[in-house]
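No lab work stands behind these numbers, since they all come straight from the coordinates. This structure is a prediction, so every number in the text was calculated from the model and none was measured.
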Structure P
Amino acid sequence: MGEAILNNNFSNIQMELLKLYATNISDNELQEIKQKLAEFFSQKAINEADKLWDENQM
């Protein structure tokens with residue numbers, strides 16, 4: 001029931017991260033995860049910018 005209550009307050013990505021961070025990981029592993037998340041969102045932004053650029057290059 002606790003997860004159902006939390007699920008009303010958090011997005012799906014927040015819920016997954018909360019599950020992940022409930023485990024004990026090293027500082028190095030935490031840095032790796034943060035780097036991967038930054039790379040993921042950076043690549044999404046680059047892809048969207050490329051798409052917009054291509055659409056405006058008639």
Structure Q
Amino acid sequence: MAAIHEFYELVKEKGKVKARRKRKMCPRCGAGVFLAEHKDRYSCGKCGYTEFRKKS
């Protein structure tokens with residue numbers, strides 16, 4: 001299991017400290033479920049949602 005500091009980044013905004021997500025979230029499952037990063041796609045392990053990366 002990955003440590004929580006790998007998923008969030010602390011950012012100061014207007015004197016307040018906020019946690020910002022580093023990875024994409026699953027649009028089907030909602031907040032708290034991150035998409036796994038593969039070489040050519042992002043995928044959700046919970047529901048199977050997949051987004052393919054754009055070739056550049």
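Here are some notes:
- Computed 14.1 for Kirkwood radius over Cα pairs in Å - originating structure among P, Q: P
- Which entry (P, Q) yields the derived value 0 for helix-only ellipticity at 222 nm (-39500 (n - 2.57) for each DSSP H run of 4 or more, over all residues; to 500): Q
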